[in-house]
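For reference, the structures are reproduced in the following blocks.
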Structure P
Amino acid sequence: MITINSISQAVEQDAEELVHLINSAYRGESSKKGWTTEADLLDGIRIDEASILELLRKPGAVLLKSVNENDELVGCVYLQKQSDQLYLGMLTVSPELQAKGIGKQLLSAATAYAIQQHSSVITMNVISIRHELIAWYERHGYQQTGKTKPFAVDPRFGRPAQDLEFIVLEKAL
């Protein structure tokens with residue numbers, strides 16, 4: 001397990017570094033160093049700087065970032081307050097540092113944030129064929145709801161290699 005130096009709220013000045021981290025973990029050759037890659041499912045990038053800035057400016061939203069002892073960005077997670085629920089998305093850990101406890105620490109911080117925001121449930125969408133990832137979330141208290149959502153295709157952020165859909169996971173608080 002790697003100890004991260006801090007988890008704090010990302011700011012607009014972090015946007016470029018966040019884009020690099022998120023794209024490196026989800027798409028392209030660099031993402032294949034980790035187990036959370038989507039490179040075989042989608043081509044292109046996962047996110048751009050304009051989208052990160054939009055998320056950072058969204059009312060009720062926060063992007064938590066984790067940095068190591070050298071103040072290097074090693075992970076992040078997006079949280080969006082939605083009534084009495086908190087939506088969790090884009091949990092990201094640097095591909096070289098995956099499976100070392102950083103994701104678990106970010107999930108813990110997300111849960112603490114949800115409780116602070118008086119949320120009763122954390123929800124998320126996961127690509128339905130990401131069985132290892134779904135199992136990981138289930139080991140951390142998330143359950144499948146039986147609900148599905150269509151996978152929205154935006155050519156700016158890659159084209160799927162096959163038909164995809166999301167399943168909805170929830171964790172009661």
Structure Q
Amino acid sequence: MSLVTLESHIVEIKVTEEMLQKAHGKAEQMGCLNKHSMMKGSRNVEGVLGELAALSYLANAVPTDNYDNDLRIGKVTIDVKTKRLTMRPRLYYDCTVYGYNPNQNCHVYLFAGVKDDHSVVWLSGWLPKPEFYEIAEFCPKGSQRPLGNNKMLTYKEDNYVIQVKDLNQVVILQNIHPKE
């Protein structure tokens with residue numbers, strides 16, 4: 001059963017000093033993970049904070065710490081896709097996966113946003129990987145999408161895009177049992 005996410009279903013996790021220290025340490029060890037990294041690894045702290053927030057919310061999850069996925073609940077592997085945000089996500093916010101990721105070995109994409117001051121992480125929702133690619137819009141490198149306020153976003157890489165309103169509620173992931 002999947003229930004569509006509403007703004008009230010977005011999970012807010014306060015970042016602790018321990019989480020922030022762990023994120024900085026792991027981010028430094030990671031460096032630049034691949035040649036496609038637009039930020040050359042400079043946003044690794046946000047990515048790790050997204051993973052740590054998901055682990056703190058999903059008591060049934062364990063870290064996998066590999067390139068293809070970040071967490072596991074039983075046999076279900078989850079890759080956390082995290083963006084830096086200035087405010088709590090809205091239902092019309094885009095959730096993206098780079099065009100080079102379709103072969104990534106995971107079952108689920110979990111979308112997160114980290115406030116730009118690293119004070120909070122929002123878990124927006126999730127989708128099974130096959131469903132994501134069925135409904136996501138493909139935005140090739142150089143294409144544009146409206147951001148609001150007469151601003152446009154130009155994609156620097158190929159992206160698959162979906163909005164928060166199309167995601168499943170994060171709470172559903174708590175119902176997966178590790179023995180499944």
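In this comparison of P, Q, the computed figure 15.1, 42 for Rg and Dmax of the Cα atoms in Å is attributed to P. One of P, Q was used to compute mean count of other Cβ atoms within 10 Å over residues 92-99, and the answer was 18.1. Which one was it? Here the read-out was taken from Q. Structures P, Q were shown, and relative contact order in percent (Cα under 8 Å, 6 or more apart) at 23 was computed from P. In terms of distance in nm of label points 7 Å out along Cα→Cβ at positions 28 and 68, the structure with the greatest value among P, Q is Q. Across the set P, Q, mean count of other Cβ atoms within 10 Å over residues 52-59 reaches its highest value in structure Q.
Looking at structures P, Q, which one was helix-only ellipticity at 222 nm (-39500 (n - 2.57) for each DSSP H run of 4 or more, over all residues; to 500) calculated from, given that it came out as -6000? Comparing all candidates, it corresponds to Q.
Every read-out reported here was derived from the displayed coordinates using simple, explicitly stated rules and does not represent laboratory data. In this text, all values refer to a predicted model and were calculated from it rather than measured experimentally. Cβ atoms are built from the backbone, for glycine too; each structure is taken alone.
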